[in-house]
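Pasting the structures in now, so scroll down.
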Structure 1
């Protein structure tokens, strides 16, 4: 299956399944930004959290090709897009 279709499935089609396991992803990113801000004593917003996760996946990919790195990076980008569109 195409990596973009897989990412779309993860971000948009399996959201209910993932919510049962981990809760809503965007809500988790909001909580992550709050906790990271407290831990680092500086403001870290949701967009920053997405950027860090995407950067981590690309850094791992630069070390060794694994489709999962690219899939996760694309899925994070898709979720970031959803988050930004919901904010508008």
Structure 2
């Protein structure tokens, strides 16, 4: 089973016309596993917004995305869609 590392940024538009930048790091495999998010391909995921870690998953949750943090939720959903 091969793995791939991905790193990048996501621009998240804000209501005031500005943008928040989410920096992310993902480790994803070809196939899902018990260690992946929701049994999926992502075994490691980190998201940092405004210098603060808002999501961290390393074969289990260290920091779950806050349901009240819209930028974190958007970045998390985009990455799940892309890599999981």
### Query
Upon calculation of helix-only ellipticity at 222 nm (-39500 (n - 2.57) for each DSSP H run of 4 or more, over all residues; to 500) from the atomic coordinates, which of the structures 1, 2 produces -5500?
2
### Summary
Working back from 34 (relative contact order in percent (Cα under 8 Å, 6 or more apart), computed), options 1, 2, answer is structure 1
### Task
Can you spot which of 1, 2 the value 0.65 was calculated from, given it is FRET efficiency 1/(1 + (r/R0)^6) of positions 43 and 67 (r between Cβ atoms, R0 = 25 Å, to 0.05)?
2
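Every read-out reported here was derived from the displayed coordinates using simple, explicitly stated rules and does not represent laboratory data. Everything quoted here is computed from the prediction, not taken from an experiment. Cβ atoms are built from the backbone, for glycine too; each structure is taken alone.
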